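Asker: There are structures below to look over.
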Structure 1
Amino acid sequence: MASLKALRTRIASVTATRKITKAQQMVAVSKLRRAQAATVAARPYAEKMKAVISGMAAGLKDSPGAPALLAGTGKDDRHLLIVCTADRGLCGGFNTNIVRFAKAKIEELKAAGKSIQILCVGRKGRDQLKRQYSELIIDTIEFTGVRQIGFHNADEIGKRVLAMFEEGKFDVATLIHAKFKSVMTQIPMALRLIPAAIEETGTAKPSGVYDYEPDEAEVLTDLLPRNISVQIFSALLENVAGEFGAKMTAMDGATRNAGEMIQKLTLIYNRTRQSKITSELIEIISGAEAL
């Protein structure tokens, strides 16, 4: 049985931990509101961008004048995976779920005999992936000192991806991140950036005929590079909201667990102290009777 001093020390330690987890929870709650608002505001723009590109590119993808970012290199041998995670921990299984999804994608590509490169956006993803795929990681982009992620951060990543594509370092680029659904749910997903994914909406085509000036190919040549930065920016915002949502949930659970542990330790402490008091009383009474 632990001594009273050891129990007091442990109760004090768990109490301090509960204060930290409670503070982390409150910080996550305050930041989640702003992050969620930014994510919701960015979604329509990113979705509309994909819809416009899909509508314009439907008949251009296989034509000789199609932009390279739409048609691709004509190969599917070299893949670049942009894995977006958080820079910090204490957010439950948020980072682990994204990394698990990325690992499944990597193993799928390796089984198909593809060449793979990994660009990690976020320190936690790098820390987990390097244990098994260190030779595939080309670099890590961190936002540890950035108070709020802006479009310029995503644009820098987008320009780097474009530069690598122009240098012929990969054929297909895929963005892996978590889509924020609710505070309790963040869904890992993959989005193909290069060549641009053309979505089939399944809706009837409009009766009107649209003439573009300049033509569709020239518009897409300007729009497709911008779309890469827009989709990366949207993914970063989704990740930030998901991180704070997961952190709030995880810290709430940790605070509750710490409270339950304090109650159990306090009960054990009181029982141990009562047992010691009872033993001392018995010794005093026994000594008095012996006299």
Structure 2
Amino acid sequence: MTQEELTTPNLPNWCPGCGNFGIWTGFKNAAIKSGWDNTNTVFVAGIGCHGHMVNFVKLNSFEGLHGRPIPVATGIKMSNHNLNVFVFTGDGDCLGEGGNHFIHAARRNHNITVLLHNNNIYGLTTGQTSPTSRKGLKSKSTPDGNPDEPFKVLNLAIAAGATFVARVYSNDIAGLSEMIIKANEHKGFSVIEILQPCITFNKECPPAFFTDNTYHLPSDYDQTNILSALEKTLEWGEKKIPVGLFYKVEKPTAESEFPQIATKPLVSNPVQKRDIGELLQTLC
């Protein structure tokens, strides 16, 4: 695949300065480097600004209901586990409407990659608090301040059972591409929290906030230590937002646990024709 082959006739309509431009470019670069095309790759998007990705990347894609991209993606993977399956989802889409799907897909260790766009706000609906919005944030939905504590995305992912957990800043396009490739190569439920600015509706987190306050996990950091990983996921604030690969462990995937698809994809199994007339008679 080339940049031209991945490009659709539609020009991106995100706000100028939106982090989605970096994610869009980073994903396309990863696809080109890895040879992902319409014979081996599919991605699913939820509802939100991120969901427009289906219009701007020329790969097999499906835009599902609000909060439901993960169950669609797991269904695709169960049907043909040879495919590279990606989920584009937002902090509201994934952790609000889709929170139940997120934790159970992690628990089952489905072999898919979740690219979680986190701008700490509902951007598409013009600036309401999301499950990751800061407590006390004044927004259109919380004019007196957000009363709720936010989810710590990576802490939740690890606790739920995800086996590859990372964080990248959207404007680090090279680092994002590299992390997407690593996540896809991992056998198991991979989550990349992508920190991104919403320059229109979240004035608390402009690009400078992330460039000034993020730091890379050190080279001697132990990615297999779950306690250290959980502790690191709690860090947030001035000069102390870690980015990188927090946690990685090898465990059986959900797809490998089913004998019907353990050796070959479901789509490769022959369809057996059977007369169900007798069965239907018992139900009448």
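Asker: Suppose you compute helix-only ellipticity at 222 nm (-39500 (n - 2.57) for each DSSP H run of 4 or more, over all residues; to 500) for every structure in 1, 2: which one lands on -8500?
Answerer: 2
Asker: If relative contact order in percent (Cα under 8 Å, 6 or more apart) comes out at 18 when worked out from the coordinates, which of 1, 2 was used?
Answerer: 2
Asker: I would also like to ask the following. Quick check on the output: 19.8, 70 is Rg and Dmax of the Cα atoms in Å, derived from one of 1, 2. Which one produced it?
Answerer: 2
Asker: Out of 1, 2, which has the highest value for distance in nm of label points 7 Å out along Cα→Cβ at positions 72 and 96?
Answerer: When distance in nm of label points 7 Å out along Cα→Cβ at positions 72 and 96 is computed for each of 1, 2, structure 1 gives the biggest number.
The numbers here are math on the coordinates, done by the rules we state, and not lab data. Fair warning: this is a prediction, and the values are worked out from it, not measured in the lab. Cβ atoms are built from the backbone, for glycine too; each structure is taken alone.
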